[in-house]
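Quick note: the coordinates plus some simple rules give every number you see, no bench work behind them. For clarity, every value in this text was computed on a predicted model and none was experimentally measured. Cβ atoms are built from the backbone, for glycine too; each structure is taken alone.
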Structure 1
Amino acid sequence: MLTTDELLNGLPPEATLRFFATFARFEFAMKQCSYLRWTELGRIAQACRESLCADLPADFFESVREAYVAPVLIERPPKNLFVQDDAQPQFGNQSPPLTTTAQLLDAVWRVRNNLFHGNKMYPADRGRDAELMNNALAVIDAIMQRKQNLSSAFHDPQQYF
């Protein structure tokens, strides 16, 4: 079994743990606040960023950009991981800067997905990874500042057990 340091392969342990624990709790709060994905079977217990996006104020993206809490995430969003012709995953090209709340939320989830499912071996830019995690956490915090129900579910999850 690999050690924690080996598993993280250079990611900062405290920041990475904080990111994943915060994200897990945020998705829990989203589910408790009915931001749920719809399927042909109805709602499923999966956090739905599209319904969250639809419920955020129209000025949300601008407020995040103006507060300068997620500059790396907005200006150089994380890349998507694609399957290549040889069936190997590889990151795609750099996307242009973000301009909407939907794109911002997609980028926050891409940080999560890339760190959880992405290539942790090569190439690795751990400084950028840490900046992206911190930027994504700042966006989550901005969401909770605007959505009291999410903040309550996030900060007091015991009320739901």
Structure 2
Amino acid sequence: MPKEFLIRDREAVMKNLKKIEEENAGEQRERVNGLMAADYCDCDVDRLSVTLEFKVLPWELNRGGFLHGGIICAMLDHTAGAAASSYTGIWCPTVDMDVRFLSFGKPGDSLLCTGRIVAPGRRILHMEAILQDKATGKVVASSTSTYLNSTDRQEP
């Protein structure tokens, strides 16, 4: 059964997603979400998902020359958060997150990350995100997480 607080219009969801992209390319560009320079690609309103593309940048590498685990977490978190915000129309903060590292990213790789709402609730949104290599489809990491649904609350 659809939840009444979720936005189900594709154009409205894409507008929200592009607003996040504009903020991160503009006033937020010096913060981690802006520095990762994602391309906010698409949404699927039937699956309650959004897809972002990340290029593995030199500053995101660890000592071994691979994509740093913390950046992988940030990509997963940002994508799931963008999905939550795009379908609710407001910022939804992360409550918790569980990450599984399955592979690695290399300099210059293009990674697709899809985040989706698995179970929308009145108080929290259960989310999942999958980060995979665009060229091979190989999964780099996945996450499950919860976000605060603050659609009924005033922002501070």
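With respect to mean count of other Cβ atoms within 10 Å over residues 14-21, the largest value across structures 1, 2 is given by 2.
Structures 1, 2 were shown, and Kirkwood radius over Cα pairs in Å, for residues 94-141 alone at 11.4 was computed from 1.
For the structures shown (1, 2), percent of Cα pairs over 20 Å apart is largest in 1.
Work out which structure the value -17500 belongs to, where helix-only ellipticity at 222 nm (-39500 (n - 2.57) for each DSSP H run of 4 or more, over all residues; to 500) was derived from one of 1, 2. For helix-only ellipticity at 222 nm (-39500 (n - 2.57) for each DSSP H run of 4 or more, over all residues; to 500), the value -17500 is produced by structure 1. Work out which structure the value 30 belongs to, where relative contact order in percent (Cα under 8 Å, 6 or more apart) was derived from one of 1, 2. This figure was derived from 1.
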